[in-house]
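There are structures below to look over.
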Structure I
Amino acid sequence: MASGAKGLVLNGDIFDFFFGWGTYFQNKYLRLLKGLDALAKSGATVWFVQGNHEFGMEGLENIFSFEILSSEGRVWTSPQGKKVLITHGDLLKRDVKYQIFRSFIRSRFVSVLAFLTPQRLLDQMTLWFARTSRKKDKYRVLRHDHIIACAKDFLNQSGVDTIIFGHFHHPYDEVLEDGRRILSVTSWHQPSCLVITQDGSLTRLTPE
């Protein structure tokens, strides 16, 4: 982490799929989990916002020192009072079909079914699903105006100065007339990060 930085936020969909209760998945990604744990133990604030590809990670807080948040995320307030909402973003759009699908996938029935499935098989199944879904991405058209409009509504409802989200794999950066801002990060295969300073200002960094 950059010298002097006091915290790190991972904004979801860090894995293709991760089931937090599964020792198979914990061992598979142990290097990252231990890295986040060491960072948190060093005194840094570490938040892991669960995306729509992460399930049941709350129990990891009994093993590791970093904090697990729901996809709704959390508001960070700068010393100067600037409020920044960090949220995964899958709930920004008013998409009834997705909300129904999300509720089903995260239902107790599916959770129990996943728990009863051998973890290696579960990993293979979900990776196949991810590959199949990714092949369709080039045919999907994002309605950027609609996403921005939904983000504005979310911003207004939250009463914050800035909203940061991910999920859509597109680097949005919109400054409203009143100075409030809408920002997004991309994804793990298109790495970029947002640096938030103590006064609440933001800078996008794209690794070479």
Structure II
Amino acid sequence: MLVLGGGDGMAVREILKYPGVEKVTLVELDPHMTQLFSQTPLLTALNGNSLLSPKLEIVNADAFGWLEGQARQFDVIVIDFPDPSNFALGKLYTTSFYQLVDQHLAASGYAVVQTTSPLVARKSFWTVVATLEAVGLATTPYHVHVPSFGEWGFVLASRRPWRAPTALPPGLRFLTPDGLPALLQFPPDMARVSAEPNRLSNQTLVHTFEEEWGKVHE
């Protein structure tokens, strides 16, 4: 499994709940982030010492360049980048980047992308969906209410349709198999809107994101 971003170890913590996971590679740009979250007691208590797991390989590198230099494929790719608030981050939400993700995704594998709020930044959210679809990936958008963030969105991407699991790992605080269908339902204020794919040549997503989130702070 591959985690891009997520230097706080929280995504790795959740991944390691699955006993079948054999190896996780974490690619985080900032070495200070992984150092803090692997050595500071207050922070390791939050991530369950996940960054010290023998199953984990930590790589401090730019995810875009790292993927370009890799030949490995992964069964699962978790993309946990900050929101596309500038062009440096926006490149990680482009067709160019998702083509790299597709190349490194096993034929039966799945990728999941942190995708900002479909309530606050509705068009931004659906732009990411359109961008993933533009490189030939099937998408399953979903959303959940995160207490510290509010309504938040994610997208599953793969080469085959996603099928809901019949069971989940023990110890989850909120998610149940019966609750999964609700994650896939988007009410009218979050329903899909027309959006063009985000390309490296134009980075339309950055402009859309700035406009939508800017309204919140006005």
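Looking at mean count of other Cβ atoms within 10 Å over residues 51-58, point out which structure of I, II has the largest value. That would be structure I.
In this comparison of I, II, the computed figure 13.1 for mean count of other Cβ atoms within 10 Å over residues 27-34 is attributed to I.
Identify the structure, out of I, II, from whose coordinates semi-axes √(5λ) of the Cα gyration tensor in Å, for residues 75-194 alone was calculated to give 31, 17, 15. Source structure for this number: I.
For the read-out mean count of other Cβ atoms within 10 Å over residues 147-154, a value of 14.1 was computed from one structure; give its label from I, II. Let's see the in-between values first.
On the way: I: 17.4; II: 14.1.
Checking each candidate, the match is II.
Values quoted throughout were computed directly from the atomic coordinates according to the rules given, and no laboratory measurement underlies them. It should be emphasised that the depicted structure is a prediction, and the values quoted were computed from it without experimental measurement. Cβ atoms are built from the backbone, for glycine too; each structure is taken alone.
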